[in-house]
Structure 1
Amino acid sequence: MEAMADPRMKDANIQLIVAGEFYDDPADYLEQIKRLGLEDRVVLRNDFIPSEEVGNYFCAANLVTQTYRTATQSGITQMALHFEVPVLVTRVGGLDEFVKEGQTGLFASVEPDDIAENIVRFFHEDQDVYSEAIRNEKSRFSWDTFVEQFVLFSKELS
């Protein structure tokens, strides 16, 4: 959230949607949004998002940010690729497994300054490069590819 207070983010008119259930008390986040003066640039949707609405959030996004300090893995990266939205992730847990720097997304440290720098950088880059790379990458995870690889594997076992 602190990255959103960076003047570069405000100058670029970048807005943030935080979507999904909070696992802890939202009061701390609401206080931080107010303290940083971000009320007009942050949209909160702090509840369960039904499957039929999930696509709306990805289609509204130019970039999905998963800038966690700690994590294991997240299905959000795969969902972002499905909807052809680049991602910005920190190198914690398994978040970086499906990201190719400068192609399907970007990496940032957990520091707000670096997060802001990478977000602003993303919006100054050619978005078509990301779109094309994501379309190529996501074919690796299609059911057709899975079945093809499974058949090859089963033939090797025979």
Structure 2
Amino acid sequence: MIKKYLKFCSLISQACGAFAVAALGLSILIIVELVLERYFFQRAITWQNELVTMLLVASTFIGSAYVLSEKAHVSMEWIYDFLSKKNIIKLKIFTSFLSLGFFLVLFYYGFLITEEAFVKKYTTGSVWDPPLWVPYSSMLVGSILMTLQYFAEIIKLFNDRDFK
């Protein structure tokens, strides 16, 4: 059961990484199109700025699960020089639980603002006027994915031979 969960989290985080790369790539293409449209046709840019912002926000929140799974996040490894292997694992477990708590709070507030934006039909108020629940939902989805990934990381730490 635990192996299936860890494999599931691994597959989901890989998909999140692919999504983040695709969103960044699409953002670059839209910015290039924005510059060309502005320079050659002197047209006003309406939807490009908002879409690029939404894609970058989604890439950040949803791609964070992949970053965590690959241990590519920022950490203060110089502290590990002063600790034994067992204490390093204890510290990682402690910080993982702190981070998990943060993402549970983020999930709660992300759910509240996404629900409010969806129910009350909030929009950006621009000419394009997309609904605000779309970018807000990336925070909600990202917090769910990070919660799942932190559970997987905590399970891996508890199963570490040096911890037992």
Structure 3
Amino acid sequence: MVHSSDPKALSSGSLAKVTGVSPDTIRHYERIGVLPGASRTESGYRRYPSSAVERVLVVQRALRIGFTLAELAEILKARDAGGAPCRRVYHLAQEKLKGITADIESLKRTERYLKKVLADWEQRTQIAGPGQKSHLLYSLSEAAMKSGAPANQLRRNRRT
């Protein structure tokens, strides 16, 4: 059992509170290697060095721009081992930007499609009398065929 001599060391709860994540997230980060293993108190409680605050914040920022926890674990383990994974980080960030650009284009296509669908639906609801069905959802198949795009192309792709 490793004991902490750092007077500024934080419990997982304190680290979580300071960084705005849950204690479960802190423990998960340690388990997958995003955070180095914590020292332990005599009673077995985790104690993280004060530098863990910045580490968690860096992870949170990187997640916001599309890095995955697996990528971050790999990069941070390499860094902790004395490596300089900067080129890897740069290339991954380039890929994230390409993905975001593709997502934006996909969203623009979906926006154009939805505007056409709404214009059609407006006409359908005006033609239909009160209490009459306009078959709006069923008209989506017809609208997709008119647009010439496969239905799955109009859907935004999720990246993991």
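Here, each number is a calculation from the coordinates, and none is a lab measurement. Keep in mind that what you see is a predicted model, and the values were worked out from it rather than measured.
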_Starting from the value 6.1: which structure in 1, 2, 3 was mean projected area of the Cα convex hull in nm², for residues 41-128 alone calculated from?_
1
_One of 1, 2, 3 was used to compute helix-only ellipticity at 222 nm (-39500 (n - 2.57) for each DSSP H run of 4 or more, over all residues; to 500), and the result was -19500. Which label is that?_
3
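Starting from the value 51: which structure in 1, 2, 3 was percent of Cα pairs over 23 Å apart calculated from? All intermediate terms of the calculation are to be shown ahead of the outcome.
Values: 1: 43; 2: 51; 3: 59.
Among 1, 2, 3, the structure yielding 51 for percent of Cα pairs over 23 Å apart is 2.
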_Quick check on the output: 36 is percent of Cα pairs over 15 Å apart, for residues 17-56 alone, derived from one of 1, 2, 3. Which one produced it?_
3
